[in-house]
1. Thinking of 1, 2, which structure, once distance in nm of label points 7 Å out along Cα→Cβ at positions 67 and 235 is computed, gives back 2.1?
2. For structures 1, 2, which has the highest computed value of mean projected area of the Cα convex hull in nm²?
3. Output the label of whichever structure in 1, 2 has the greatest value of distance in nm of label points 7 Å out along Cα→Cβ at positions 59 and 115.
4. Can you tell which of 1, 2 yields -7500 when helix-only ellipticity at 222 nm (-39500 (n - 2.57) for each DSSP H run of 4 or more, over all residues; to 500) is derived from it?
5. Please compute mean count of other Cβ atoms within 10 Å over residues 227-234 for structures 1, 2 and give me the label with the greatest value.
Structure 1
Amino acid sequence: MDFNILFDAGSPYRLWPYSDGNELIMTLSTAKSGDYLKKTELYIESNKKFRLLKNFYTENKSATTTGQPFISKEGYYFVAVWDVDYYNFGASYGAIYLSKDKGNSWEKAYEDESATYLNHFYQEETGGIYIGAGVGKKDKDKFGTTPERGFVLRSQDKGLTWNKMIDYDKPAALYSIVKFQDNIVISTREQKSLLVLKPDRCREIFLNAPTRSANVIDEALIISSDNSFIYSYNLKEWKTHSFEIKAVLRYPIKTKKYVIFGGVGTKEGRKAYLFATDMRDNYFFEFSNLCSGDFSRLAVHAGNLYAGTECDGKLISLAVEEIEFKKIKNGLSIKSFKR
């Protein structure tokens, strides 16, 4: 199978591609706390070459890592930045940068010195934009990846201004936000639940597994989890597909044939995988046999899968239809439950 290494910044940098179907952009940012050269940059792709649009760290020394970049329906670019030293030293800082002219100029649309872990934007058809975030720990000795509590920001003016719409008073990273039927659904990751919002109320559904990345694909709400994914068509009846392969699944995306997840192994030297499903059978592909790296950030653009690493600074591309998936035959468990 042919693949291309398009970018190699080395360790300890995270590469996060994003496509809106027309343009492919990518952030490069520091992935580990410590005495490393800090970087937070945004690139745009053209003919599989990447051009630097913005270096955020040069003007903001707290902007040392990022979440997923985003392109709104209006064509605006968004980058959420925060302080990577939150991981090991409890440092807190969060901001949202906005460009309305394809990256030529930028404005800081939001800033909060107590925030951390701003990761995924979501825009409704009606135009509202959301992002989940966390509040950094007051006790600097209790470092890690789980914020002290979570909150959701919403913009109703195309991203120019942002306001808190939810405070979640439990330790959690409010991670993914999607619209499912008439509900806004928010994954809480560590709390193993989903927040389901309607205009007049909010309820919490517990799924007994970490609720990581969420996406709505072919009328199903799909949640990635640890060694598994969970899905429902109605928020009442659920199915879990669990695998013997030990990996944290992330970022379900739709391709012509499958729903594909990135996956980073929790053992055996953090092997990197792709998992795929047609909602009946399940498949996997081991990235580690193709190219070394902990690939987990995914985007599909112009028929190619772009995969960025968590910490190794690599971005590769390969044709989606050429990925040699193997069917998972052993160690697969499919269970149904109701909520």
Structure 2
Amino acid sequence: MKKKLEVESLLGLRIPSDMDVDSFIAYMEFYGWQYSDGRITDPGYKWIRRTLEDDFLNFIDKSMLTAEQLGLVQAADKRIPGSCAEKPLSLEGYKMFAMNDEWNGGYVEQVGFVGVAASSAYPYGQPIYINAVSVNAQGAAESTAIGSWKFYRLKKAGIWKGGYVSSWGYVREDYHILGVTAAQISFAQSSENDAALGNLANLNTIVMSVDTSVSPYKNTFKDCYNSVTREYEIPDTRLRSYLSSHYTISTVGDNSYNGLMKALSRKENVVLLRIVDKTVLENGITNKYGKDYLIVGYNKVKQLLYYLDPVTNGIYTLDALKVKDEPSILVFACVRYNSID
């Protein structure tokens, strides 16, 4: 019962317990969900909301359903779009699954059965069908531009060979960072103990479009070094003061989940997110400490925040809706210098 309530609260809908198969399908379609069941491997029963929401789940799969709900879906198997030739998924629905790397195979209108494409032929993911005869690779045109989150994943994996990235136009193979002015600019790496400084160095790299090392920040924040934990612990008041004196601070967004979403909606913003885990009164000032994340992408379908780890330079994810539930977050949004008039 707890699982059922949690999922339904995140979906923003309530599924009656006595609902039959036909009513279930009609109910989900009425509330704007696209289906795919993934026939090639274990049926996945995946859904993507046609009109994406900030406050609710936009993507669900069978692992999130109760046994009762899954039973309804399985009973309706042949009626779910994509599960059979008589009920193909729309081209729009296919594109949403494909662009988000969630296609396991199924039937698509005008095209027929679409399997999982070979990565050798389509290294950026499933091809996108314009109609029955026209197909484009992801990243091959503005209409199939990939998300920034996927660019960083492909770059880290050594797969990126150039292509279109949403909001950034064509990005050459030799570029490491979106929006910088030179291909040779790359991210800095830090030790575990210097991670807070590594985030600041990489924020500066993106904002100022210059290579930046961690070393200068050790002197700037030497008074923030904790000799017990051997880590740099920068209070929010100090961090905000430092950023304000060195960069233009965005006027879009605030220290809330909605503020985070607004800040991320502007491509000129570089966002440092702090999830607060400690509040301390120091010399009459309330300081907030926590773990910082340099956000480099947001997938609204899966509602995942992608951040750069300064230690590994790997790209990892945060569940956006879990961030929403955090008691306290801080959003530091700096404007790229080449976006300022």
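1. Numbers: 1: 2.1; 2: 5.4.
Of the options listed, only 1 reproduces it.
2. 2
3. Numbers: 1: 1.7; 2: 2.4.
Checked 1, 2; max of distance in nm of label points 7 Å out along Cα→Cβ at positions 59 and 115 sits with 2.
4. The value was obtained from structure 2.
5. Comparing 1, 2, the top value of mean count of other Cβ atoms within 10 Å over residues 227-234 belongs to 1.
Readers should treat all values here as calculations from the given coordinates under stated rules, not as data from a laboratory. Small disclaimer: the values here were computed from a predicted structure and weren't measured. Cβ atoms are built from the backbone, for glycine too; each structure is taken alone.
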